[in-house]
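Student: Multiple structures are listed underneath, in structure tokens.
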Structure P
Amino acid sequence: MSDISDAAVPAVDRPHDSRASRTSARRTARFGGGLRGPEGIMGWLFVSPLVLILGLFLVIPIAMALWVSLTNWNGSANPFGGGQGAEFVGIKNYSDLFFKDGLTRANFMQSISNTFWYVIAVVPLQTVISLALALLVNAKFLKARSFFRTAFYFPSVTSSIAISTVFLFLFGGGVINGFLKLIGVTGPNWFNDDRGLVHLLFNAVGVDNPSWGKAEIFGRSLWDWLSGPSVAMSVIIILVVWTTSGTFMLMFIASLQDLPVEVDEAAALDGTTNRQRLRYVTIPMIKPTIFLVLTLGLIGTWQVFDQIYVMGGGNPNGTTLSPAYLSYKQSFANFKYGSGAAMAFVVFAIIIVLTSVQRWVLTDKDDRKPLLGRRRKGASA
């Protein structure tokens with residue numbers, strides 16, 4: 001006879017209890033667990049001011065703008081009254097942007113094309129330059145590091161309007177072309193040159209508006225989609241990269257200074273070179289910061305407005321138009337607030353999709369989840 005009580009039986013001999021605890025843990029993870037009773041009430045009271053502020057200044061304005069995008073509001077009536085000048089039109093404003101021939105679709109598609117090439121140029125450049133600056137000013141051999149950090153960050157705290165005015169003088173006043181002339185290069189008429197840089201590369205190899213480029217996508221020929229940023233847009237690209245790299249440099253510096261020194265020293269003891277440590281140690285460890293910089297850069301480039309407003313307002317020939325500027329112009333110059341709001345929500349959807357794809361690409365292969373749908377059971381086994 002054994003007098004051993006049930007309490008003395010090891011927990012590992014109770015598979016049923018272990019299975020039940022795992023099931024309970026999964027339910028808690030799925031439904032969020034959460035606090036109950038007075039603790040839960042106190043928690044909600046603690047966050048209620050923030051929830052109220054977000055609802056008042058974020059959720060409600062977005063909902064109101066979404067409603068406006070479903071009307072033909074012209075600004076003369078109450079957009080929520082449904083009277084003349086504010087009739088409900090459903091998704092007509094959205095469908096017109098993609099499928100109705102006219103100036104609105106032509107301008108919107110041109111702005112999307114301009115911004116697409118603008119994003120491709122700005123985001124990688126500002127990320128690489130800001131990381132390089134962070135590595136430089138964080139290096140131990142560099143003296144007066146505080147001075148260089150301040151100098152590199154200074155353009156980021158200067159008014160973008162003021163810097164845009166300076167660039168108008170440098171590129172439009174002949175200063176840059178004067179320097180180019182000293183080295184035997186004839187500079188273009190920067191703010192009046194609507195030629196695309198990719199088109200110039202095609203022309204250099206003898207390709208000019210080929211037959212395959214006549215196919216249309218949303219009313220715009222494939223050849224026009226492939227034009228690349230215009231010469232005028234390249235000035236804005238240079239300006240934005242110069243003014244934003246300092247901010248992202250500080251983010252990278254903070255991330256680099258937070259890295260454990262022991263890991264870098266261990267890699268050095270193993271005989272790795274500086275380039276190998278950068279590629280296999282530093283960059284993988286600061287990947288969250290890289291994702292943050294890329295995301296902020298992606299969002300900021302799709303929302304570019306003030307530089308466009310100051311430096312030509314979309315000219316020459318609409319090659320510097322951006323969706324944000326076109327939405328503003330459609331709303332406050334043409335008084336088509338419904339169409340302008342629809343443009344803003346299309347850009348919002350584009351940002352969400354591109355950010356999701358970017359996050360999926362930067363995630364380790366073992367941790368990736370399908371972009372669409374759920375992973376089938378047993379696929380990860």
Structure Q
Amino acid sequence: MSQLDIIIKKYDKSLLWLIVILCGIGTVMLYSASSFKSLYQTSGLTDTIYLQSHLKKMMIGFFGMFLFTVMDYRKLKIAAPYILILSIILLVLTKLIYIIQGSSSAARWLDLGVISIQTSDFARFSIIIYFAYYIDKKRNRIKDFYTGIAPPLFILGIISLLIIIQPDFSSAAVIGFIGFLMLLIGGAKISHLSASATSALIILVPVMLMMPYRMKRITYWISSIFGGSDSAIKNLGYQAQQSLISLGNGGLLGLGPGNSLEKNLFLPEPHTDFIFAIIGEELGLWGVLGVLFVFILFFQRGIKIAKQTTDPFGIMLSIGIVLSMVLYTFINVGYVTGVLPVTGLPIPLISHGGSNLVITLSMLGILLNISESKRSLNKKLWNHQQ
């Protein structure tokens with residue numbers, strides 16, 4: 001019997017199937033959403049530029065998932081501080097390289113030769129691992145402010161600041177939110193977290209509004225909520241408007257796979273930020289609901305895994321991974337449907353995006369490894385350890 005056969009039989013088949021289904025949907029829809037743009041960019045030579053890139057990153061991602069699946073996740077406790085330090089170094093290095101090169105574009109990507117990584121994705125990975133490690137190690141002090149939550153919040157602030165200056169405010173905000181939720185679930189006092197969050201917002205909201213493009217997105221979002229109809233205001237939200245048109249075109253049953261109209265250079269980034277709109281246009285409302293149902297099943301399975309382990313580190317690690325998947329999905333669907341301002345965050349396993357796909361699959365490998373234990377959480381043991 002091969003090693004792969006053993007792994008498939010040993011690990012969580014339900015979670016594996018959900019991962020495969022989401023990756024399959026992503027691959028098919030990405031090809032459809034990117035085919036016209038690929039033809040346009042190659043003067044009709046090929047319609048698979050983005051598909052080829054996506055498949056290469058997916059292979060790397062599945063390799064990472066395999067490694068984390070066979071490796072005992074508890075070893076990450078030892079590596080957690082070093083992974084965090086590495087993420088800080090990568091964030092600083094990314095910004096420095098762009099400054100040295102004199103580039104005026106956003107300093108979000110670091111070219112490592114084999115693959116270019118969006119360093120904020122690796123930072124999210126490091127924060128989830130480090131916070132799980134910290135909450136496990138300091139769970140007896142987590143209710144205290146200075147010796148409990150102040151150190152991880154300080155680290156979270158440094159990571160967020162380094163991401164904001166790239167600039168990538170959306171990723172920084174989501175990573176910060178994941179960190180706060182992990183501390184809350186880990187036992188930190190709501191009063192401490194509320195005071196910290198309020199202080200952070202007082203600083204971050206003005207910073208967010210300093211960038212004109214962010215202000216435009218928020219202006220459109222507010223105007224759409226309160227019924228603004230001025231043409232100048234409408235122009236501020238071109239992406240969001242085209243996304244809603246795409247969803248409207250799909251109706252209940254959709255136009256059929258490959259038949260999207262908006263992907264033909266009307267909707268910007270149809271294969272990345274707005275691929276969910278293409279799903280709605282080609283597969284209709286039922287297709288959209290089907291994709292969301294798979295994500296709901298994933299959330300349910302992830303929470304069940306968290307409940308089935310007796311290890312506090314495994315619990316917090318599972319929660320962090322699930323929160324990351326759910327928040328990115330919720331935010332992407334939110335801005336595609338006009339419920340939230342446009343942020344540019346991808347939908348996990350479906351949007352085209354190399355480092356996000358690799359990091360997400362690697363984290364799911366950790367979740368698969370945690371699920372292997374299949375043990376029920378004993379609350380008395382948790383309380384005794386506290």
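Taken together, the values in this text are just the output of simple stated rules run on the coordinates, not laboratory data. Values in this document were obtained by computation on a predicted structure and should not be read as measured data. Cβ atoms are built from the backbone, for glycine too; each structure is taken alone.
Student: For volume of the Cα convex hull per residue in Å³, for residues 117-196 alone, which of the structures P, Q scores highest?
Tutor: Between P, Q, the highest calculated value is found for P.
Student: Match the computed value -24000 of helix-only ellipticity at 222 nm (-39500 (n - 2.57) for each DSSP H run of 4 or more, over all residues; to 500) to one of the structures P, Q, and report its label.
Tutor: Q
Student: Can you say which of P, Q returns 3.3 when distance in nm of label points 7 Å out along Cα→Cβ at positions 101 and 181 is computed?
Tutor: Source structure: Q.
Student: Okay, next question. Kindly point out which one of P, Q the value 22.1, 60 was derived from, the read-out being Rg and Dmax of the Cα atoms in Å, for residues 205-268 alone.
Tutor: Source structure for this number: P.
Student: While we're here: For mean projected area of the Cα convex hull in nm², which of the structures P, Q scores highest?
Tutor: P
Student: Comparing P, Q, where is relative contact order in percent (Cα under 8 Å, 6 or more apart) highest?
Tutor: Q
Student: Out of P, Q, choose the structure whose coordinates give mean count of other Cβ atoms within 10 Å over residues 53-60 equal to 17.0 when calculated.
Tutor: It traces back to Q.
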